[in-house]
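Trainee: Please go over the structures that come below.
Laboratory data are not the source of any read-out in this text; all were calculated from the coordinates shown. Worth saying up front: this structure is predicted, and the values here are computed from it rather than measured. Cβ atoms are built from the backbone, for glycine too; each structure is taken alone.
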Structure I
């Protein structure tokens, strides 16, 4: 199937402000794009780009004073099938993990696994290591946190999310990642497009979605503690240690987000 993906972000900058954007589809999905998902800026300003330490494509700009719109619109192909998991995958001993996965065992700004170490082993130490343990973590987190957009917080850590029992998709991902790392399972944060394909209405307004990947036998597997069911049409944008590494926009000065739209819509097939 084909998906129309894109966004429209409106900002008001009281002064010229440097900005780093992380909005392009991840390089692992670029070949699925019908055309490049170029970022468009109004008013037009010079853009430069680079890859960060995790391989994500980042765009730099200097936003002028006043109103600015950042937008993109693209078509991407997808299998149209629900995500698959190898629920028999075992856990890889730390001494056998590939070097590039080791950073995802460490505590980070929002995934403070060191503070959840004892709790993680109390909750999940009896569960079969590997995919069953990761799924048990997702099941627990899905029930522990109550989702509400009004409970979003840019400073909430995994420990805070566990204690408060509320949050948004990034909090689900942070808590699950922290528990995985505490159990010696590498886990990395993912930001994605994720629409409503295959789910019943009513549909919430479009948004970017947070999930995570765990390293198990056979490689990285995607898990989604917020929805906790296989989904159709997830499109990866960026990966990192936690949300701080993959913010869609990092601004270096005061600003106001005045408009926010995201779409991940299935494109109807033309009648033949």
Structure II
């Protein structure tokens, strides 16, 4: 089979474009209301990866002109104490968005914590009310990573309408909601997972493949339909300890039509869409 020249979908460039648009919106809100949109990020415990993510979000807020507050809590915090922090921020009219960085310390039910956040401040779009609105086609916010994936596909000129879309992974954060958003764009969606029979056959028929399983370089060219658009959501480490995705980029790049790199693909878009949601929340709050 002859190698093709895949389009490398530049998530950094698109994220920068979106963040520039968000910054302009923030300026407009400040000039109209005198109030700056504000995001509150709550982090509990000493997870180093979480701390990096929180720093990235803080930097993005600075770049967009969004005010940010980080509340760092001890890993020994109780559910009730965390509820109290969330309740205070729910009631704080200066706060537009509340985000609890996951994972939480052991023993705390993440579902209970997410459900405690006011739906109109749930800029991660994890609250059951907001998830329900996404699945019924009436969203207030869009989940950040899935919404970023749709933007990346459109940016690359990939037609979703009528396309055979295969999502591998069924997490509540990526797999399930990205399927709902692809369906909303008139894609024909299959959700595959660890129990799927003959995964290579299923993915080999995909015009659009979204890989979100957390296994380094799992998807090789045998899984890919020639010319397919491949979105790699994985954030893994290879045997040398280097950051990589769920897709074996070097093996696949010669056969697919378009592909997101890791790093520099989906990751920057997740944060950009969070900024977008925070501004939307600020507009809701007036």
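Trainee: Suppose you compute distance in nm of label points 7 Å out along Cα→Cβ at positions 76 and 212 for every structure in I, II: which one lands on 3.7? The partial results should precede the final answer.
Mentor: Details: I: 2.2; II: 3.7.
Source structure: II.
Trainee: When volume of the Cα convex hull per residue in Å³ is computed for each of I, II, which one produces 143?
Mentor: Details: I: 143; II: 131.
The read-out comes from structure I.
Trainee: I've got another one for you. Assign the value -13000, calculated as helix-only ellipticity at 222 nm (-39500 (n - 2.57) for each DSSP H run of 4 or more, over all residues; to 500), to the correct structure from I, II. Write down the numbers at each step before the final one.
Mentor: On the way: I: -5000; II: -13000.
That value comes from structure II.
Trainee: Quick one: Rg and Dmax of the Cα atoms in Å, for residues 36-123 alone came out at 12.4, 36 when computed from one of I, II, so which one is it? It would help to have the intermediate numbers written out before the result.
Mentor: On the way: I: 20.6, 54; II: 12.4, 36.
It traces back to II.
Trainee: Compare relative contact order in percent (Cα under 8 Å, 6 or more apart) across structures I, II and report the one with the greatest value. Walk me through the numbers before you get to the answer.
Mentor: Working: I: 30; II: 23.
The structure with the largest value is I.
Trainee: Consider the structures I, II: one of them gives 1.01 for Rg/Rh (Cα atoms, Kirkwood Rh), for residues 20-67 alone as calculated from the coordinates. Say which.
Mentor: Numbers: I: 1.01; II: 1.10.
Comparing all candidates, it corresponds to I.
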